[in-house]
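Just so you know, all these numbers are worked out from the coordinates, no wet-lab data involved. Keep in mind the model is a prediction, meaning the values are calculated, not measured.
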Structure I
Amino acid sequence: MIDVGVVTIGRNEGERLRVNLRALKRLGVPAVYVDSRSSDGSPEFARQLGFEVVVLDESRPIGVPRARNEGFERLLECHPEIQYVQFIDGDCELQEGWLEAARAVLEERREVALVTGRRRERFRDRSVYNRLADMDWDGPIGEIQGSYGDFLIRVDAFRQVGGFDEGVLVSEDCDLCLRLRRRGWVLLRIDAELSLHDMAMERFSAWWKRTIRTGYGYADGAYLHGRSPDRWFVREVLSILFWGFVLPFVTLSLAWPTRGWSFLLLMGYLLFYWRRKRYAASRGWNPEDQKLFAIWMTLAVFPLCLGLFVYGSRLLRKAPKQIIEYKSIQPSNKNATRPSLETKTK
């Protein structure tokens, strides 16, 4: 597949990146690794395996969209014959057979700009947060509105929309998808194994920060595109504001004058829970996962709302956008305490 190349990005991914790069090495396709100033020796390891490496300088803000854009440009500079580029994150392992399956779709259907597939958690049952992520990746098959960061895209389509918007630090992949759809392109999720992802999340605090980050992304998307006919993320932002702020605020404000009867308003969260559980059931998930998903999605409205306020605060203060970190540095040596990632698990 001389017309397919890969861009993988990372920052302090440690052993997860080693798995990522070894998998790409086995595939034998042109690939570029872009490093966002890691302190764990990631660039050196990539060079040892023979990869082209781009280390982002600090002349401009460092972020995922910039890393992907610079990786794309370096890949095409080294291999101008490439027509399709696979983007993948450093905590994922690209699966054998994926590139062939995705490329076949793009070859057959010229109106399709981007193809994604099944991303799964490598250690799904290691923590509740990994299970939640695995359910989040399990999107419907067929035409889609947006995608997470693992996908194969046409070079021409990527260039047509100017690549990733480097001012969008969260949900940059959804922003790219929106701009592609505006140009008339079709986006697809196919029933093929794309990647194994390692969330490596075992603490509530990490989940809380990641969910704040998601709320921040919703706010940014609505601010940038909410006034367009797409009304991008407006519905999500209004829902988060109602459930995460308006309902509890009204309940507490009326508690004294109503002698506590206002707390009955909190029964509304049962409706929210039921709707999320019904959605989970429609996805065909087992009853335990349905309940788990509904409980945590109900809880998530509060950190999501906090993310909206963080974004709004920075906007009012005209402060620059910042990445909300939730990951810790992963061990990068073979004697690390975490189990080896070389063993695949479902």
Structure II
Amino acid sequence: MPKDNENVPFFSDEPLTASEPQGFAPDQMVRCEQCLRANPPTRLGCLYCAAPLPVSEKTAELLKPSLKPVQNWALGYNNIFLPQATEIPVEALSEAAGLLKLSSNDLRRLLSSLTPMPLARTDSLDEARLIDRRLKDLGFEMAIVSDADLGLRESPPIRLRSVSIDENGLTPKLIVETDESQIRWSQLVLLVTARLSRKRIELQERKGGRGDNEITDESQFFADELVLDLYSEGPDAKFRILANGFDFSGLRGKRLLVAENFALLLDLIRDQSPRAEYDDAYNSSRQALEIVWPCGQQTESSGWRRQRAGKYTVGAVTESSNEDQFTRYSRLRYFLKARVRS
């Protein structure tokens, strides 16, 4: 057995190495021009008042994106990876994962897709440009696409309730009655299809005065349906067909099942529109998209009810859907295709 005084290291005269990262020297700090407070040189915006900070040659290389979560309803900026033939070195992948605050596995899942994929979503253009510049220096093919470019608010998809088809094209019948002009087959440029999923959870919880809460009832509802986005040349070029609310009565060779009629209609449109690119990669890319573009979820109260003295129940309804996520993906594919055409 070793004695108590054996294998005891002697103290060294050399300076100790800090176990935590050191802060910045006073001369490295950046003063905000609005509130006059000092900020770390890694920030793009003031820590105290959120005003943009001045950038110099000395601090440009120290800047790091904050990558704060951006709400789905807010307008943001997306850093889009464009699939490339050249392979990215392992060291660059590791550095990019640290920059984007992603795990190496999540970054590889995003890069493995054969379609353009978002790597980050920010609330400021300056932060998006910083990420774009750093990733391009690492060998990534990148593009910045804003939510405004995708037209998510200004031009939502026009939903079709039915179509009439002839040799020249298809004439849409809209949910909201407007001018229903024919779309010629030669005008269709992109078809994007997917499966939409919706989930609804209804919860009832009994609450007591001493915190003895109890879930008395829980119900879950699931629904999914097929969707097809059609893009054509022209100002009102974004149409959507939802299978469960679509009238297939005008379809030649109509079947009994909605899924069969949807597939029949899709095959007919694809056969008649030789210029249209077909994209069905969303379903396989959905889990990777969740990393940057999470599905929307909202919870609302369904009210409360008194049962007896000191006891009452509270209800809540939580709904989630991937429709907004699919719309972002679909619009991104159309935006990039339109940019190439122009």
Structure III
Amino acid sequence: MSNAPESDAAALQDRNAAPVLEVEDLRTWFDTRDGVVKAVEGLSFDLRPGEILGVVGESGCGKSITSLSIMQLVPTPPGRYASGAIRFNGRDLLKLSPDEMRRIRGNEISMIFQDPMSSLNPVLTVGDQLTEAIILHQGLGYKGAMTRAREMLDLVHIPEPEARLREYPHQLSGGMRQRVMIAMALSCNPSVLIADEPTTALDVTIQAQILALMEEIRDKLQTAIILITHDLGVVAEMADRVLVMYAGRKVEEANVIDLFERPQHPYTRGLMRSVPRVTGGEASAVERLSEIPGIVPALNNLPKGCVFADRCAFVTDRCRREYPPLVDRGERHLAACWESENLPEWTA
């Protein structure tokens, strides 16, 4: 523990560092027969070196489309970037040519996709898949790339990495495949890693190992991580800051402690109350789950006012008429709610 002051100083320096990624007023829309689907609408946030940003919200709220927008993987058409900027180290990714973007994607910005079995090629060995990006972006020959691939499998704690390089995805367990995906994403030492539901369909023991691995990688490489998840427990454990999305918009953003101690948006409170809790130390004493009534509105027919109004217990006439702006409630705690100041005191 003797190096704690040095670690604290490094963390402070990172918080004061210039953002490695800045998303400003991003709008990602899809043109369909039923109208324009506004999957991401006016989203802004930034990400600093070594920071873990948790992105939460129900399915259909725009989390994955945000990550695909950053990677420039939204199919166009039907998708299009209606407005906004995505600046990576000062360069607007939306203005780059396809060739320029290919040099960044998988090299300086990498992504771990939700399902490793469908993301890995079943007819190529783990070694062949790992070396592809290394050869493309790092300029190494096959032998050098294979050495680097073996080092990456060792980094993510895969036993017998030499043997695993010769195996196919179906020969590995779910946890192993997810580790391969992480190794692949980190093989070129990216500045930004996007993890889209990295622990989906894994048992809790393997989930804990994967999350611990991501934290270890952040600490070793100072990689900035965008962690997309439905699991608020994972967010509480891993994230430095949290961005809450609803119907394609940011409705709240705060540091992780502040968000859990004093959520300022009814939607955030609803998400927190829907998490199972065991009380009194007894496995049988489980509180009845609270649920958010209704469903996310159709993104091609959003209401005029607040998009959460029809599901909110604190809705007023003003909420139905006007969309609330994001207001800083102190300490960079942003919330888009007309009634934030009138909400009852939060009790977890």
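At a glance:
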item: With helix-only ellipticity at 222 nm (-39500 (n - 2.57) for each DSSP H run of 4 or more, over all residues; to 500) derived as -10000, matching label from I, II, III; result: III
item: Cα extents along the principal axes in Å derived as 67, 53, 41 - corresponding label from I, II, III; result: III
